[in-house]
1. Can you say which of 1, 2 returns 0 when helix-only ellipticity at 222 nm (-39500 (n - 2.57) for each DSSP H run of 4 or more, over all residues; to 500) is computed?
2. Out of 1, 2, which structure matches 6.8 when distance in nm of label points 7 Å out along Cα→Cβ at positions 231 and 591 is calculated?
3. On FRET efficiency 1/(1 + (r/R0)^6) of positions 311 and 599 (r between Cβ atoms, R0 = 35 Å, to 0.05), which of the structures labelled 1, 2 is highest?
4. Which of 1, 2 yields 14 for relative contact order in percent (Cα under 8 Å, 6 or more apart), as computed?
5. Hey, Cα extents along the principal axes in Å derived from one of 1, 2 reads 99, 81, 41; which structure?
6. Quick one: distance in nm of label points 7 Å out along Cα→Cβ at positions 327 and 367 came out at 2.9 when computed from one of 1, 2, so which one is it?
7. So if we calculate FRET efficiency 1/(1 + (r/R0)^6) of positions 55 and 375 (r between Cβ atoms, R0 = 30 Å, to 0.05) for every structure here (1, 2), which label has the highest result?
Structure 1
Amino acid sequence: MKNRRPTRADDVSTRLMQTVGMGSRIGDEFINSLENQLIHMGTRSRLTQDWLAYNNPGGSVSGMSAVGSDEATGLTAGEKMLCRQLYYLIAVFLAAWSYLTEGKIPLPKSFDLDSLLRGRLFEDMGLTNLKLEGCPSVNEFDISIHLAGLLDTINKLDLASYAGGDLFRPLYENLLTAKMRHATGEHYTPEWLAAHMLDQIGFRGEKETTLIDPACGSGAFLVEAILRKRARQGGLGDWGQVVGIDVNPLAVLAAKVNYLIAAGYRPSACAGDLEVPVFQHDVVTGDDHGLWSEVDTPWDSMRFDYVVGNPPWINWESLSADYRLATLDSWKKYGLFRHRGMDTILGKGKKDFSTLMTLASADRFLKMQGKMAFLITQSVFKSGGAADGFRRFCLPGGMGLKVLMVEDLSRLRPFVKASNRTAILYLEKGSPTVYPVRYRLWSHLSEDGGEKTILDMMAEPANPTDPGSPWITYMEGGEAGIKKILGTSDYRAREGANTGGANGILWVEVLDRPQPGLVRIRNLAASSRRRVQTVEAVIEDRLVYPLLKGNDVDRWRANPSAHIILTQDPTRRRGISPVVMARNYPRTLAYLNQFKSELEKRAAYRRYFKKTDPFYTMFDVGEYTLAPIKVVWRRFGGRMRAAVVEGKDKPVIPQETHTMVACRSSDEAWYLAGILNSLPVEYVISSYSMVGGKSFAGPGLLNFIKIPYYVGNSIQSMIAQTARRVSAGGDPNLLTEVVADLYGIVDNELRRMKSCWEKLGLS
């Protein structure tokens, strides 16, 4: 459907942001005034705490008060947020007033900020819920000095003739810092993307069709749905056919105003009371903040033809402890909570809140045979462990969700100033998913979404007997070679040594060796997440090992650029006993004691270990870490970069951004590296891994590649020999051919794999 908004040069939402947003004279003056007033308030702390609690219902997001900071004013991050959000709300309310009065009626001479926020301006217009429900009092602020000027500026935009759209998205993104938006997982949907998603699920605005957005933000999907209904029916009709929900009160207010404008609402003396069907509600916990009880029509019990939206993308660990506890039963109910303890430490617990929102929304709001379109992180289709329950696409009681299609936008950035790996999931309720499913990879996109380049592909679980396994994606006809390589590996991969945030302490430079058994070291303080002092010390050589950092590993080559103090007992997976340290490594213990406070403050240490565990305890260090011969590769990126590592005097230790396999011999290591670096296997890896992502080649990489143990037979020995020659500059096609022979891949299958490899832009 055509975009019915004004042209970009006359974009009202952009002009609103430019005239009253950050950087504008009136915007900066208004916010500075609020900040100056707050600085001199005796109620400052109480007001800010109340506001943060209101703006973060249920304490869902951890560390909200610490997001963004400004030392120049002396205000805390939460206080800065309060002033920005208040100004945003004032601008939204005045925009609503300007639209509803057609810019012709001035504000009443005497009213306060609480009256504005509680919607008393709009009660005479019949709008009963154009307000912030239950917000704390903010009457301590005097806004009168800037109010008339702000309204006059907004009136000049002529909102009365605005055609409808997400009026406030640019203003919201301009006023709230990137850190604030990232903390809450809020990145509002571009209008062209909302329109595209409605097109794909077939919503055209037909009479009686119903739609709900349970994470509506400022209302991009609602606006597009309303405009389609008006275009098709000549009017919106029953307002209950398009409903919005959001947990954020700022978003709810903006969506209400956008809804009114899109619906073309005009106040009428005889119309009676009207409730805009956008509500503050937590879909997961069911916390309605006292709102559902005030709603005459039971939206919460309704089922809709279409469910659409862009839920918040927040990892489990970013949720507050209270909210994790409040939602734990829901995670379990939908089969999304499967890991605990050390598994969460090792990356298997990175559950994304968007998966829970998707299943809960489908369960609560979608009709049988109803269709759903949700924006979701692309990692849920390719990552191992945390998303396996989600990929079963099954609701409690065995109710199936049929995947109609996935659109992969991970190569693009459809959200402003956000690097999220985006995908669109299309579902139908009431029947199981049948594989393979359509999978469309977007490789080019114009700024307005008008021009796209899309590769048509297919997707199915990597393990056909396990519907929760990561998906393989392939171009039609290219699956034959892939399926010959898929299977179970005889090898187990591990992550490298993880200091848990203590790189600046445990990563060191070796300066010299003053005497046998001792080394002079200097810690790499710049590698620390938090500021630590730079220290030189002479310590025992025994616990100092060569270290492979991020860029130290490339295809066929690995050269340590630093050292690591490995304080771990590999059998106990805890730090070496303090008694043993004091007896055998007193100098090393004395060095570590200088950083005891910093080491004890590590979040992962406090969360996952006991106070009785040594304060220098690390993560994911076992006997495999100390193997003298390893194959190592980067976890991040888009290409396999495997290298053979053989420690001459000591084992070489990879950091946690690398994956490794302990090997028994040099020939075995070259055999394994040769397989991993070959085109056929790398192509298979790209089919089920997140190319370009942080989990591209983690330990789960080998879970789906059929690699038999090295026993030294003729073809295995040939792979090892060929890998050595290729690493020295030989023809990589020779390695491709011998690995293809290992898996029984015939010539036409190999040609198809090479062709797909090139079309995907991976060569």
Structure 2
Amino acid sequence: MGRASTIQNAFNAGELSALMLGRQDVAKYAAGMFVCLNGVPLVQGGWTRRPGTAYLHQCKYHNRDARLLPFQYSVQQTYVLEFGYQYIRFFTEHGILTKTAQNITGITKANPAVVEYSGADTYANGERVIITGVVGMTQVNNREFVVTNVNTGSNTFELYDSDGLAVNSSAYDTYTSGGTVAEILEVTTAFDETDLPDIRVTQSADVLYITHPDFPPQQLVRVSATSWTLSDVTFSDGPYDVANTTSTTLTPGAATGTTTLTASAVTGINDDTGFQTTDIGRLVRVKEGSTWGWGEIVGRASTTVVTVAIQSTFTNTNGKSTWRLGVWSDTTGYPKNSTFYDDRLWFAGAALYPQRLDGSKTGLYSDFQPSAMDGTVAADNAVSFTLNADDVNAIEWMAPNEKGLLVGTSRGEWQVKPSALNEAITPTNISAKPSTRHGSADVAPVSAGKAVLFVQRAARKVREFAYVFESDGFKAPDMTLLSEHITRPSIYEIAYQEQPQAIMWGVRADGVLLGMTYERDQNVVAWHRHELGGQSDSAGELIPVVESVCAVPTPDTTRDELYMVVQRYVNGRTRRYIEYMSKIWETEDEQEDAFYVDCGWTVINGSPSSTVTGLWHLEGQTVGVYVDGTRHVDVTITNGKATLDRTGTIISLGYYYDSDGQTLPVDGGAQDGSAQGKTKRIHRVGFWLVDTLGLKYGPDVDNLTELIVRQWGDAYGSATPLFTGVVRERFEADYDKLAQVYWRADGPFPANVLAVMPQFQVSDDS
């Protein structure tokens, strides 16, 4: 019977497919894992626990979908936008934006509670408000309420929750003094919740352009920190369809102002059906001699007669045989994608023009003038271009790149660029080159360095679209090739977190959060799965469902934060919360600052305290508690409050979760070669750890032993210090043909595994 030992000192190939179990000849095998759950493979090679998620705020509606999108006004000013059923809400610096706050003068202990306030502003029934700073009845602080039964004469209103239920404050503490009430800042939209998946955005300074195939392009403008406006983009002179080639003429009733425009026939108009009511808002351009004029259709009388508001003179009232209708309208659909490239705003993917791209005039993002009024075309005029292919290539995304405008279609990926090197794109020099033919899903991509990560057509693969110098072209390798199971059944949204670790995050159709540690220069592609602590059903059998993700830089620019919409089941109700992932543990962090709970809440007390308030999002739940670097017994939240059995300065509460890792089958060799497929038994294992506590290990998830890392000299009765170093222990396992090491980090402690060192015996006759 032979003895062998081996070491795995890198895990940055991530969780590999079971189809890889026999592929020890592949280099990635040596750095791969069979299980990587709630852990993050680091670019440097080690494995660390996934940090916990902190509760930020509830979604406006618990029974409707919501989606998060980023808005970065400046390096230090970033926002997370909550899009939901006919609204947008705004979050920044871990808080929700509100209007001017007003002072509270009293709150009754009653069902429902009645708030009395002072101030010039009045509230309206149905408005959402936040109460903060109340002394005494602290149970109402930092909660969202629905204003109900307003009495403007006495400046009072009743408190209801977002489920429409009266807030019973009878058992709350008595109101003493202070506090403010502020209406939550919202912008009204026309988007239903079914529209949310198809929303795409691009940004320039304080303007966010919003596209959706069923709505005119819109712009969300940040007027100030507490003032935002939403309006349709007003387009100037384009873009237009190709010029009329039929005998149909358009005759204006006048050359200026608002007038009728009469068609001689319906031929050539909307597939020979004539003008439709859905053409209202559509642009029209007409030509007399060499001079163009344009206007906007503002009314429709019949299939041949519309009313036009003329923006640039029609010259005369003659019938015009040369004319062009606007590309976008309720009739033809609207672009589904937008981006900025070469100082132009680009749109693409309208329903009737799925392969067409339109770029604005240079520096004038709402002006799509195809030529001057005299017909001359300048280099800065708008650009229109259609991808020519042997089948329909509906444009699913666009992404700017130093090598051109990259375009993903349903059938392949393209590079759009000027026909001549070192030039900007103009109406006369634009060209398009098909690069790969994988096809893209209807999922917005992310830019990661010089590459674009996109989801392939069947939504099962993530590909890296990047320029390859050696071949002078783009390639799109499959990032899921060795981890084909990870995106099953499908992935429908992705986000990119650049700092401190470069990770692409994805939302899987079953609500599992996926991560891909990514560093192209180091050939690191490492997939990992994340299941949040808590539940999403009454039986406690289903994990919380992650529904949307986005990433924005923190105000101090040191890292990017991942935000997510999470569906949970709390206190007998379905809840939708906005949560953000805490920072990955770093060696300079203090032990008491560790945050390894989900949907968590942290308080930092000026003096030690044994009570924590503001926990209504965990009402009725039994949660884990971490006090000044030590684990506390679990507590149940009642009336938004937790009462502890000891005091603490830094207290974190939330759902515990397990972070699991498992090696692939070990193979340190045998007397006659490989030990793969032979019966073997691990009898001892070593772990190289950094800042670790609470680790268990064993042959599988059902047979785990606590790894003791308390050292001689550690003071009992105090927090066990985090351990750094090598620890070796006996390994209780039976003989089998795989021989794998499983580890689990649970509780509220950090865990960082740099290497696993198993020693094993190989049966000679296996």
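Derivation of every value follows stated rules applied to the coordinates shown; laboratory data play no part. Because the structure is a prediction, the values reported are computed rather than measured. Cβ atoms are built from the backbone, for glycine too; each structure is taken alone.
1. 2
2. Structure of origin is 1.
3. Max of FRET efficiency 1/(1 + (r/R0)^6) of positions 311 and 599 (r between Cβ atoms, R0 = 35 Å, to 0.05): 1.
4. This value belongs to structure 2.
5. Working: 1: 89, 64, 48; 2: 99, 81, 41.
Label of the source structure: 2.
6. Numbers: 1: 2.9; 2: 1.8.
Working through the options, I get structure 1.
7. Across 1, 2, FRET efficiency 1/(1 + (r/R0)^6) of positions 55 and 375 (r between Cβ atoms, R0 = 30 Å, to 0.05) peaks for 1.
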